[in-house]
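Nothing in this text is a laboratory measurement; each read-out follows from the coordinates by a stated rule. Remember, predicted model here, so these are calculated numbers, not experimental data. Cβ atoms are built from the backbone, for glycine too; each structure is taken alone.
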Structure I
Amino acid sequence: MSVITSPTFDPKTYAQGLANDYVGPTKASLDKQTAQATAVSTALTTLNSALGAFQTALQGLASSTTSVTATKATFSNSAIATATAKSSATAGTYAFYVEQLATAGQVTYNVADSAAAGAGSMNVMLADGSSFQVDLASADSDKDGVLSAKEVAASINAAANNNSRVTASTMTINGSTQLVLSSNNTGASNAVASIDTSGLGSASLATALGNQTTLTTAKDAVIWAGGKNGTRIQQASNTFSVVDGVSFTITQAQSATDPAVTLTVGADTSGTASNVQKFVDAYNTLMGVIQTLTAAGDHSLAPSTDPTATPAPTSQDAALHGDAGLASLKDRLNALLRGVSGGQSLISYGISATKDGTLTIDSGRLTKALAANPDGLDNLFGRAGIGVDSGVLGAMNKLTNAWTTSAGGFIMQRTTQNDQLQSDLSDRMAALQSRFQSAYNRYLAQFTALQTLQASMTNTSNMFTAMFSPDSSS
């Protein structure tokens, strides 16, 4: 008789395979739902960011202080002054003569090394009557017992009440170290008038700081509104706001024989077109994100070289494909674009929608419409912002806010629901893992017992075969 051999197998492999078959369909369903919930979570985050960016763009275009229609202010000689205008500025022409620019003062003191012990304190006095104290008690930073000009300068810069009004530095001229105090603001009132040395413990330092040399005299700016014989205006800054809604900065003084320069305030067609383009770009960017999040996949089956593989589509639908909420959002935004005010719509100004929902601008039509009705565009667009929402921008801002607000907005609601779904799926996956483990343990015990029985039977059979074999010595 021949020795009986039986097939061998690994109980763990068999147990795992059967356990996987047992939970496989349920696991595949949970995996698919989990992947979809994760994709929705990512999509909602992307949508919230896109809507927030769109809302920021709306509020930046026209708020309580700005509008879509732009206004510009220009000087007849840009070397003398430059200007900017708010949309609220009224068109007009103004004459100005620039007599003097404002300058910042700079003074120096010949400061030699002095004893650090008992240095005391001093007060830097400004021309406007204010002052700040400088404590020199700990000014000796290198602990060499000597107070240098650089250490005094460092203490001035670090003084608590300096508030960056004065910058101290040093320079060496012909071997002599000088402490330099520079006013950080222009104007005569911001100059360093003197240093009160009554609190200093060093007589030599007090003497040095009592002798001031002026390098640059601090001056106020002086201009004449209406020309040389007009109204004199004097101030510490070179930037003026004498015309409502206009800010201008003088950059060069005029000579006595120079004529006044002219400031012209008027409509800025180019700036307005740029603002309209910003709106169109912001809208199209939002539509692009929505289109990506709701795109349909390619449902044709992808080719595969594996005949046993489950047929799968070439690409899946986007996470929010077929989403009724986003479809409603697109419809409402589109309806707002078509709104009419005073018999005109955005289409009247060359802004129209294409088949895919994005916007285009007819520049020629926009220019003509602005020339014919310069105020109409602002009436249509309105303003965006809390308390000032009006027109197309205001309506879109409210609609967007209903989605993005953290206080019960649509995205917050959807996110909460999706988070709960993900939590439920996680719990179900954990329960399924427990079922898998139970099935695995059961199958493993059964196959291990079978393997043990099979081995025992094989050993017994082989024993009898050996006993009755012709080669047996018995």
Structure II
Amino acid sequence: MNMRRDLEVEMKEMRWTVKSGITKEEGWRRSQLQNLRNMLVEKEDHIFQALEQDLGKHPVESFRDEVGPLIKSVNYALKGLNKWMAGKKADLPLAAFPSSARLVPEPLGVVLIISSWNFPFGISLEPMIGAIAAGNAVVLKPSELAAASSSTLATLIHTYLDTKAIKVIQGGISVGQQLLQHKWDKIFFTGSAAVARTVMTAAAKNLTPVALELGGKCPAVVDSLSSSWDREMALNRIIAAKFGTCAGQACIGIDYILVEKKFSHTLVELLKAKIQKMFGENPKESKTVARIINKTHFGRLSRLLNDSMVKACVVHGGSLDEDNLYIEPTLLLDPPLEAEIMTEEVFGPLLPIITLENIEDSIEFISARPRGLTIYAFTNNENMKKKLLSQTSSGSVVFNDAIIQYVGDCIPFGGVGESGFGRYHGKYSFDMFSHEKAIIKRSFLIDFWFRYPPWNEQKLQLFRFAYRFDYFGILLIILGFKRSK
């Protein structure tokens, strides 16, 4: 098969479809979103099977993290579509009277979505919902590492959606490279910073706008929490977010914990007990801890854990089963900060716990490091919350919970700095794949004569007042009265 030639044919068909105007029609957008929802509902079992095959995810986890949020997102887009498409009124200065202005969204054209393997349906379809709602044609390149999910996506999308405007192209690195050689109207990429640099370099050749969802090391600041109820809730949320969400293979997963030294022993013991309660005496047999995606990633995590500086820091777990791509939920107390586990994103079920003399030292610790996608803080200290908000930077901040920001339709999801740029979910996805076009209408009824040459001192003075919106000053000059500048 001549991949390059086939891509040219596919791209030409999509450009023609966009040019025809059909993707701009509300009826087309609505029907595609409805078909996507039907796909998620009717083929739920196919999705569950693919996720179990690729990542060992339990059906409950698959629905909680992927199918359920996607159905919710489609419904949200369908409900808001008419209003989103309508645009909004904009204000113009009185100097433009009589006139009116509107901001009207229009689709960008043909967009490319390159998704990741850890949430292969969620990360593929969440941006696609926004791209379709905005009236674009879409090419999805799912990750080849989640092969069953990639194949299922291709089959289902090509069955349920308009194949002249929405396509799934499967393949590895070479296919991705060929896709990046084409001119797109936007590229949305989720993955590592290293690959993101390749994407941006390729996009720069055609001045293609790019949105990047990357990740980074997301810290969790854990205060002592005097109430036993608060501690119980915090522990549930930390353990579920770290070990019960794709085995820690999540860009917004907790990467490490910061805690006061005097509370660290208590925290470790509480975490141990909570891990046992959630996953049982033998988590491997519980079917509630997902598997590592492949042997390459397993080897990377194994190397992090077996580092001579790190191994002695294990206070719970640490068992590895390469044949089954399983790593036990593992706690590490005070691994060296120069060790790779503390300099690289963990992306697995290894949870370092770093002790500090004072919990407020966590602010300096976090701000001294690259900005992450999220900061989590489990605290009831209002002063601490204010300092975290004012003295650190991250894509988002979540107090007293973890990962819930991902399912919020009314708040943007995205990074800052090294954790990426661009924001999506809900209407933010629609906006990301739209161009907000300014439309100004003005009458021939009146005009301001001083806007035209020839120039003189009086016109300069009139402009000074005009740009200060000092219309009384303009009136005085026109009537022959002088006024100071």
Structure III
Amino acid sequence: MIKAKNYISYVSHTRLLLTFLFLFVFSCSEEKSGQDHYEHQAKALEPVEFDLDQIRERGSLVAILNNSSTGYFIYRGQPMGYEYELLTRLASELGLRLQIKLTSDIDEAVQMLNEGEGDIIAFNMAVTSGRQEQVAFTEHHNEVKQVLVQRKPENWLAMKRHEIDDILIRNPLDIDGKTIHVQRNSAFVTRLENLSEEIGGKIEIVQAEVGQDTEGLIQKVAEGEIDYTVADEDVAMVNATYYSNIDVSTPISFPQKIAWATRSNATQLLNTVNNWIMQMKKQTDYYVIYNKYYKSPKASLRRVKSSYSSLSSDKISPFDDIFKQAADSLGWDWRLLAAQAFQESKFDITAESWAGAIGLMQLLPETGELYGISDMHDPLQSLQAGTAYLSWLDDIWTKYIPDSDERIKFVLASYNAGQGHVLDARRLAQKFGKNPSNWDDVAYFLERKSEPEFYNDPVVESGYCRGSEPVNYVEDIMSRYERYKQLVNPEVIMASAEASI
């Protein structure tokens, strides 16, 4: 019996040693294979000359993200995501607005970056030698292994752990002969090519269609459409909370660095971002954000399974249907109206402000009475009254602002601060030689209405106003609206664009 135990121990240790030996060889050979892999990609573009000084002059940091449970998504009306939250803090540190562009294709992201459509790629992207020829990677913010994603046996709940392990792939050598679907042109392709070569076998690598991301492939494994895919361990573990029938315990690589990317010639931006990342990693806030998305499985599961998450549905809130009805009467996109309602109440129909505003659209009781509201907390009544008020404001501003897109900003500011203050700012803009029909020009003077020099000016009729509040109100709503357009029913925009051609 003792000899048998020793023999089993010997075999076990030998298999383990061989496994790590193979992983070491795979890791060492990645540089050459990565180079070969990226030779078939579209030729590298010469990056445009556009560094931090030009970005500051433009006033916005344009980030390229993907719609994923850790990248960027909408949950109950609020933009969320690990990468997104870090980027909001970076943009704030730089004193810039954050603008988001979306793609799930890595090659497209690199092309967008080098053509100047974006300034920084914020994917869960591994640093590889091939990619370093196309972009400049920032200081890494994480290190992860690649793991095999596979489906557990159908009756896995009735099985013991060792019985499950006997059926699943636990040794990378056993991947020989298997068909594995992976994200197109990803580091996973390179890893599997190396693995296939080093084991002297044949792994059938199927690159997914353009636009199909890793999380989508994981879902296909869970639903039985495919048998295997590969993912970074942190993303795989998050998805394992959504799909209890997948296994993500078999590593096929040593840890790799995960980082953002900038243009190779944007050295000023790269150095600034690197300094920010190094400082951020010393702060508690960084780890709070990381734990929120990677270490809180129950919260992650709740978000992804929600009917009001862009990860699993095309709904923003429980009130989408009435937003659509009300928006028709205004001639607005319903997502704009939803963005305003979120700004007012965060979709909380019981919300009451310090000033006495109540309900979904945060109307004062006297305004509600004017529009016939019998129950200020009833979302339909609140929205009907709010829409009627918006329509009244739109009628006022139609006389001054013929452009409908520009007029929306004047209407929103008036909803927040009253049309009198916005008219004052318009008169100030005209007096000082600016365009009174351009929101940016008017917003400048609306912000100045908290200063005696301006609120005491003879052209001002409504006096003092804390003008930064309506200006921020408009900016927040329009920014949120852009997020909604990106992630909720984006085909509506596409169809509208096609119809106008």
Fill in the blank from the handout: Candidates I, II, III; Kirkwood radius over Cα pairs in Å computed = 25.1; producing structure is II
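Thinking only about distance in nm of label points 7 Å out along Cα→Cβ at positions 324 and 348, which of I, II, III has the largest value?
Of structures I, II, III, the maximum of distance in nm of label points 7 Å out along Cα→Cβ at positions 324 and 348 occurs in I.
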Problem - When distance in nm of label points 7 Å out along Cα→Cβ at positions 204 and 460 is computed for each of I, II, III, the largest belongs to - result: I
